[in-house]
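Below are structures written as structure tokens.
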Structure 1
Amino acid sequence: MPTPLNVLIIEDSDDDVLLIKRALRQGGYTPHLSKVELPCTMLAALSAQKWDVIISDYSLPNFSGLAALELLKKCALDIPFIIVSGAIGEDVAVRAMKAGAHDYILKSSLARLAPAISREIQEAEVRRDRKKLEERLTYLSMHDPLTGLFNRAYFAAELERLNDPLFAPVGMIVGDLDGLKLINDTWGHQSGDSLLKAAAGILTANSPPNTIVTRIGGDEFVILLPNATLQSLEVLSRRITKSVDAYNLSTPLAEGIVLSISLGFALADSYPASLQDVFKSADNNMYREKLHRSQSNRSAIVQTAMKLLEARDFITEGHGDRLQQLVARMGMLLRLPENRITDLKLLAQFHDIGKVGIPDHILFKPGKLTVEEFNQMKRHSEIGFRIAHASPDLSIIADYILKHHEWWNGTGYPMGLTAENIPLECRILSIADAYDAMTSDRPYRKALSHTQATCELRRFAGIQFDPDLIEPFVEIVEKQH
């Protein structure tokens with residue numbers, strides 16, 4: 001089946017056009033020819049449609065093949081260009097090839113035309129593919145793959161380029177995503193990546209056209225502003241902050257995560273100036289801002305996690321309150337100091353905060369968990385540790401949250417601690433937590449009686465539970481009943 005071929009032909013002889021058309025048909029093409037004779041009509045044709053090949057006579061009354069080549073170069077189009085001429089010397093042919101022609105063919109040898117076009121079209125496709133690959137590699141070398149922003153290497157190159165009086169004074173805004181590590185550890189990297197993309201979008205949308213927005217590290221962004229003023233830096237920072245607030249109101253994120261960016265800016269107050277020093281100043285200002293808001297941000301994350309747990313954990317409604325009463329009574333029975341009883345009550349309330357990072361289909365599964373699901377469930381101790389460790393309000397019990405599923409005989413998780421290597425607070429909570437779980441209704445079983453539950457506690461004394469704490473605990477719950 002003949003191959004369609006769009007041909008732009010630069011020729012003043014209609015007879016020669018017919019000969020070329022016939023040669024192309026004989027060579028297996030269905031040619032669609034458009035003839036031009038002047039530079040202006042060639043430019044109009046190039047902008048009007050795509051061409052598979054350009055065939056040009058070497059010399060025309062008001063145009064030439066070499067002039068046509070120059071026009072093609074200025075248009076930056078990679079189209080096979082073949083000169084077909086009635087009489088052309090070797091020196092002229094060499095000059096044409098050096099100027100950019102892909103081939104030259106005598107009009108007396110038109111049988112060569114179709115094979116030459118086929119070859120040059122294939123080579124043009126190879127060149128285009130290579131160019132796309134080179135452009136892609138260049139793009140990747142300069143851009144962050146997650147956000148599409150310029151990367152640290154590009155940022156470093158821009159610092160050198162902008163160190164020029166033409167761009168002075170240069171300003172910088174450094175932005176850092178608050179709590180990214182905690183969000184990654186608690187809710188997973190997919191949530192963290194969503195926040196990074198959202199931050200990149202906000203920074204780009206609010207930045208003027210002449211600025212350069214970059215992501216230079218895991219959670220750090222820098223905006224470079226040529227010909228800046230302190231006022232323009234301050235205005236842009238305020239605009240970004242307002243956009244972040246608007247984003248949080250209009251875009252509810254998964255699991256209630258909030259986007260928060262600490263910003264700091266600095267201006268090169270003279271030229272020449274070290275732009276690295278300007279960056280350090282902006283970075284320091286950003287960290288001062290982060291320090292001011294860090295405690296409230298972390299507390300907000302903890303509060304969000306607890307609200308989510310309360311909303312999700314319908315299985316254990318009132319569980320935290322009952323546990324606080326049980327562990328407090330155990331602490332008093334053991335004559336623990338008031339500060340340790342306070343820690344015990346805090347642990348009873350927050351020990352399962354890490355469950356916020358466990359999928360609902362595992363957390364609320366009515367039947368027995370698979371090995372894989374149980375391994376995922378076990379992560380809640382470590383997730384809870386990270387949340388608590390990052391919060392000034394809970395850091396004192398972070399270690400207890402990590403170890404509250406350790407067993408007396410060393411078969412617990414996540415560390416496999418044994419006996420008194422497990423903190424006393426964890427040993428107390430373990431017994432109280434198990435008792436309350438056994439005496440509460442679950443979707444897959446009815447609550448055990450008080451007697452049945454205490455029998456189970458005694459059965460697992462020395463295995464799961466501290467054997468010296470079982471009888472004191474039973475004494476407490478016996479009085480309660």
Structure 2
Amino acid sequence: MPNSTITSSVDELRFRLQGGLHEPGDAFYQDSCTLFNTMIDTRPRFVAECVAIDDVVAALAFARDHALPIAVRGGGHSVAGLSLCKDGVVLDVRGMSDIGVDVDRRIARIGGGAIWADVDRATQAHGLATTGGRVSTTGVAGLTLGGGSGWLERKHGLACDNLLAAELVTWDGRIVRASEDENAELLWALRGGGGSFGVVTQLELGLHPVGPQVWGGLALLGAERTREVMRTFRDVMNDAPEELALIVACITAPDDDDDVPEHLRGRPAVAVAGMWAGALADGEQALAPIRALGPDADFFGPTGYADFQCSLDDPPGYRNYWTAENVVDLPDEAIDVLAERATELPAGPSQLFIVPWGGAVTRFGADHSPLAGRQARFIVHPLLLWQDPADDARCRGVAQAFRTDMVPWSTGAAYPNFLGAEGSARMAAAFGASAGRLNAVRAQWDPHGVFRTHQAFRVEPA
């Protein structure tokens with residue numbers, strides 16, 4: 001297309017957008033392209049600042065007419081970099097972040113650009129919550145469309161299990177609603193099947209009575225006790241009521257926190273973090289087996305749910321590589337392997353998470369969501385964070401080794417949001433027998449592959 005023609009189209013788009021059109025060199029463009037994972041240096045040709053659904057329609061039409069790639073930028077936490085596209089158009093929807101709470105019906109209507117911190121504050125004003133990300137700056141849409149693991153999952157299901165309806169703009173500019181009564185197959189696909197069906201501009205999530213006070217916090221112990229702590233954690237969670245949500249993590253203890261014992265600061269440590277989502281009076285007893293370990297530091301106690309939700313936020317400004325493996329159990333042999341591998345974690349914010357599933361996660365089947373692997377008892381999830389590009393290969397290798405170590409106990413699946421760009425076979429395993437049905441829905445709603453901006457979401461049948 002002649003340069004004068006695209007220039008004319010750019011001018012027209014700039015006029016139509018209420019938010020604005022941004023190009024390299026301006027501050028909004030730079031901010032939009034700065035993601036949580038600093039390894040992602042992809043640069044689009046344009047960033048469309050979308051503050052209304054008409055902006056989304058206009059930006060999509062422009063990209064479609066000029067055959068430009070498309071990406072949607074919300075919270076910017078996609079470790080694989082799905083928030084950006086090379087030489088294309090990024091639809092930055094952070095300006096579409098309104099939140100409305102219907103207290104009587106226990107429903108939250110959430111703009112496609114909202115983050116979990118905002119949702120938690122809005123819903124907790126009414127003593128309500130839904131399963132949200134453990135990092136409060138994560139985008140609601142991205143987390144929900146990729147499954148949505150969070151502290152409340154064992155009690156109330158994943159975020160995608162609480163998705164009641166969604167509004168989205170399709171590849172050809174139609175505004176459609178997906179619910180149990182309208183486009184039900186599309187709603188099924190959106191419950192964990194990824195964001196490649198359209199631009200989601202609003203979500204409706206079911207709410208539940210939670211808090212506003214919960215019993216939550218963290219216990220910290222020296223790394224020499226990793227095996228003991230992991231075994232106790234496993235035994236507790238294998239028989240735990242659904243209200244108990246814990247993780248165990250191999251970390252480097254903070255070196256700038258006066259509340260951390262001096263002998264642990266800046267040194268390898270093991271932590272158990274989480275919360276009790278039941279009656280506040282029962283929280284202390286529920287956490288007694290963990291506290292009985294005699295941790296070097298015990299930060300458990302009554303706290304606001306919204307405060308707890310942001311208490312473990314990962315720091316920005318790091319290169320990230322994540323992976324995960326769903327496992328059927330954590331026998332002592334697996335714990336020995338993980339504890340030994342954890343000694344290879346670099347100092348700093350890198351960590352190994354072990355997330356327990358069970359409870360409500362297992363109550364939703366393939367007729368409700370395409371997400372497979374729900375029979376897993378635990379998710380082994382290494383998160384490597386570093387700053388020097390010279391360490392890229394080493395840190396990737398450590399993360400991949402954790403996953404490879406767990407293959408003997410694997411279910412064969414992995415939770416999608418914990419995966420980087422690991423290819424279509426890994427993503428297909430996350431959907432199992434539902435992959436073919438998911439492809440059929442995608443073919444219906446995005447027949448030309450407009451939203452297939454990353455290999456990780458080109459799912460082939462397992």
| P(r) over Cα pairs in 20 Å bins from 0, in percent from the coordinates reads 25, 58, 16, 1; which among 1, 2 | 2
| In terms of mean count of other Cβ atoms within 10 Å over residues 24-31, which of structures 1, 2 is highest? | 1
| field | If distance in nm of label points 7 Å out along Cα→Cβ at positions 16 and 368 is computed and equals 9.0, the structure in 1, 2 | value | 1
| note | If you rank structures 1, 2 by FRET efficiency 1/(1 + (r/R0)^6) of positions 128 and 344 (r between Cβ atoms, R0 = 35 Å, to 0.05), the highest one is 2
| request: Kindly point out which one of 1, 2 the value 15 was derived from, the read-out being relative contact order in percent (Cα under 8 Å, 6 or more apart). | output: 2
| request: Using FRET efficiency 1/(1 + (r/R0)^6) of positions 112 and 208 (r between Cβ atoms, R0 = 35 Å, to 0.05), single out the structure from 1, 2 with the greatest value. | output: 2
| said: On FRET efficiency 1/(1 + (r/R0)^6) of positions 72 and 168 (r between Cβ atoms, R0 = 25 Å, to 0.05), which of the structures labelled 1, 2 is highest? | reply: 2
| said: With distance in nm of label points 7 Å out along Cα→Cβ at positions 152 and 320 coming out at 2.2, pick the structure among 1, 2 it was computed from. | reply: 2
| remark: If helix-only ellipticity at 222 nm (-39500 (n - 2.57) for each DSSP H run of 4 or more, over all residues; to 500) is calculated for 1, 2, the one returning -7500 is structure 2
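The numbers here are math on the coordinates, done by the rules we state, and not lab data. The structure presented is a predicted model; accordingly, all values stated were derived computationally and were not measured. Cβ atoms are built from the backbone, for glycine too; each structure is taken alone.
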